[in-house]
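Each reported figure results from applying straightforward, stated rules to the coordinates on display, with no laboratory input. Fair warning: this is a prediction, and the values are worked out from it, not measured in the lab. Cβ atoms are built from the backbone, for glycine too; each structure is taken alone.
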Structure P
Amino acid sequence: MPHGATSTVCCGELPPSLAVQIGKRIVHRLAVGQVDIEGNDFGAIFAQSIDGTHRGKPLGVADVWWESCAWSVKTVKSSKAFTVGKIRVISGRNNVNYSFGIKDPYADIAATGDGVLKIWNSRVDEALSEYEDLRIFIMVRDMDALEFTLVEIAAEQYVPSEYRWEKNKENNFEGFDVQRGEHCFTYQPGSAQFTVMHRIPASAYRFRIAHKPGMLEQEHVLRLTGFQDDWIVPVSAMPCAPSI
């Protein structure tokens with residue numbers, strides 16, 4: 001895990017300095033009135049924390065890169081950020097009709113499940129076509145308690161024949177490991193949302209923000225920016241477009 005571009009350690013070995021870098025950026029957002037950390041915002045936080053680059057548009061599943069390494073960056077909300085053992089991570093919208101012409105995903109659930117995994121695998125391949133190493137970085141967050149767990153795992157490709165699919169009571173599909181019988185995936189045909197279940201590994205790094213900052217007053221922020229009333233400039237109304 002790079003920080004300061006000094007060295008890279010093995011996947012999952014998270015240095016305490018990374019938590020400090022991420023934590024201080026969370027504190028900054030709390031201080032300006034932000035109450036939660038989601039999606040793209042956490043991608044930007046992670047990229048800044050490792051001196052990396054946050055991609056405007058993902059390459060496959062890669063959101064952030066540093067040198068030859070890339071990450072798919074996710075955050076998950078949990079009221080048990082320190083003790084949760086398994087988390088659901090939304091990992092893309094896998095449209096099997098667009099990719100494989102499967103118009104009725106319920107007609108053959110096994111074929112739909114295979115298609116969902118193949119879409120994920122193709123996105124991993126796309127990222128690895130540009131980067132030598134691909135990882136998944138997840139922050140489990142409890143913004144009320146200000147407790148966080150950081151997880152880094154290798155990005156896997158899935159062999160479709162190793163999983164079986166069945167419909168649940170919500171008419172969504174669940175994928176299970178054939179050997180272990182473990183629930184590994186959920187797919188929602190209506191929205192094409194693909195969710196991967198991840199276990200929290202022993203290498204996860206947990207931290208708490210022990211002091212919640214007060215929110216900066218508006219006038220204080222404006223003084224820091226040097227705001228002047230003449231920054232607000234009136235603009236004449238635009239002429240109406242001619243009718244056709």
Structure Q
Amino acid sequence: MNYSVRKKNKIVKYIVIHYTGMKTLKLAYRKLSDMSSNVSAHYLICKNGAILNLICPKYKAWHAGKSKWQNEININDYSIGIELENRGHEFGYTNYSEEQYSSLKKLISFLKKNFYILERDIVFHSDIAPNRKKDPGEKFPWKYLARHKIGIWYKLPKKNLKLRNTSATLKEKNSFYNNLRKIGYCLQKKPKHLKSLIRAFQRRYRPKIINGKIDKECFEIAKNLVKRGLN
């Protein structure tokens with residue numbers, strides 16, 4: 001397996017959720033365990049719900065790559081990586097199985113208690129590397145898990161969720177970016193990066209429309225997330 005020893009000043013703060021993005025479980029397992037692949041993860045959850053512990057969480061796995069969250073870089077140093085068996089966007093993206101949901105709930109609950117990980121610090125791979133990654137993607141049941149006290153979801157009246165085609169004002173767009181910073185996203189000034197960042201936010205919190213555009217619905221969701229304690 002590919003892993004490193006964590007430095008003493010690098011403690012586990014985050015859980016990063018991925019999909020394998022490969023055609024078969026066998027290929028994914030082979031890559032994650034191949035010394036020459038330079039890729040690894042702590043856990044792999046199969047479609048049937050089986051949890052494979054590939055690397056002890058006290059060691060650093062190589063799953064996040066070039067990444068940023070809450071103004072910290074190299075998120076591998078601070079995180080536990082969980083891979084979910086799924087072909088991904090490149091090979092025929094599918095829904096996750098009920099067995100995967102159940103196993104993931106149990107695993108994250110265990111990790112939260114043992115590493116004192118906060119709800120706000122359970123993140124997608126696309127959150128920490130929006131320019132490069134889409135996983136675990138819009139089919140991942142984030143709202144469902146939040147109902148089971150894993151992660152945080154917004155709480156808004158339905159009338160606020162019917163604004164997805166209404167353009168945000170300049171003031172609201174600036175406020176939206178400010179709220180993204182408070183949530184943990186790292187902003188860059190390049191337009192291409194900002195669009196990727198908006199898509200990452202939508203993929204996680206507004207998966208029905210992922211267009212990279214800030215509308216009033218996105219603005220309301222981000223504001224509510226911060227209001228609920230993410231800042």
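Computing mean count of other Cβ atoms within 10 Å over residues 91-98 gives 13.9 for which of P, Q? Clearly, the read-out refers to Q. When distance in nm of label points 7 Å out along Cα→Cβ at positions 83 and 163 is computed across structures P, Q, the figure 4.1 traces back to Q. When FRET efficiency 1/(1 + (r/R0)^6) of positions 27 and 123 (r between Cβ atoms, R0 = 30 Å, to 0.05) is calculated for each of structures P, Q, structure Q comes out greatest. Largest in Kirkwood radius over Cα pairs in Å among the labelled structures P, Q is structure P. Using helix-only ellipticity at 222 nm (-39500 (n - 2.57) for each DSSP H run of 4 or more, over all residues; to 500) as the calculated read-out, with -10000 as its value, let me know the right label among P, Q. It traces back to Q.
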